[in-house]
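Some structures are shown below for you to check.
Bear in mind these aren't lab numbers, they're just calculated from the coordinates by the rules spelled out. As the structure is a prediction and not an experimental result, all values here were calculated from the model. Cβ atoms are built from the backbone, for glycine too; each structure is taken alone.
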Structure P
Amino acid sequence: MSQILRPDTKGRISLGKYAQGISSFHLIIDLQNRIILEPHVEIPAKEKWLFDNKKALKSLQKGIQQADRESLKSRGSFAAFSEAPLD
């Protein structure tokens, strides 16, 4: 997709809808002086463990693929258990 964006009088360019859901951008200026904005999103620290644990991440991805193929059967929700106090 290509679109012309014009800076305002202060040199700012609004990304508007293109920045929805993005928390930051990594700015890259290549050898041809092209400006590249690589979008980044942040995750909560309590969820970082999943990305650090390759085995768990692979298992989750496998489960998502299986769910996409509709090869899983629902066994109900375990949400009530996730909020239960630990004794």
Structure Q
Amino acid sequence: MKAFLYALSTCYHCQRTKKWLNEHQVEYDYIDVDLAEGEEKKRLVQEVKELTGTTQFPVFKVGGQHTVGFSEERFRKLLEEAARGNS
């Protein structure tokens, strides 16, 4: 199962998250929400709000689970749960 990251191009924690995922060979897709335009940007912001109740970044999502912010511990937990099929 591929993970997904909602990020901002200028966000330090988002950049750290991408670096951590790359260093740990995590397969993921991402979108830099701030680089989207018009209706797509509005849709992405709304997706993040519905998922998390806020508009904080990064939002790392695996299966039906997600976490907000940079936390290696939470990333590992989500990835382990997804690998076990508990997402």
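If you line up P, Q by mean count of other Cβ atoms within 10 Å over residues 45-52, the top spot, with the largest value, goes to Q. Among candidates P, Q, the computation of helix-only ellipticity at 222 nm (-39500 (n - 2.57) for each DSSP H run of 4 or more, over all residues; to 500) that gave -14500 used structure Q.
Each of P, Q could give distance in nm of label points 7 Å out along Cα→Cβ at positions 5 and 37, but the derived value 2.5 comes from Q. Of the structures labelled P, Q, which one yields -0.73, -0.81 when log10 I(q)/I(0) by the Debye sum over Cα atoms at q = 0.18, 0.19 Å⁻¹ is computed from its coordinates? Structure Q accounts for this read-out.
Can you rank P, Q by relative contact order in percent (Cα under 8 Å, 6 or more apart) and just name the one with the largest value?
Structure Q gives the largest value of relative contact order in percent (Cα under 8 Å, 6 or more apart) among P, Q.
Once mean count of other Cβ atoms within 10 Å over residues 13-20 is evaluated on every structure in P, Q, the highest one turns out to be Q.
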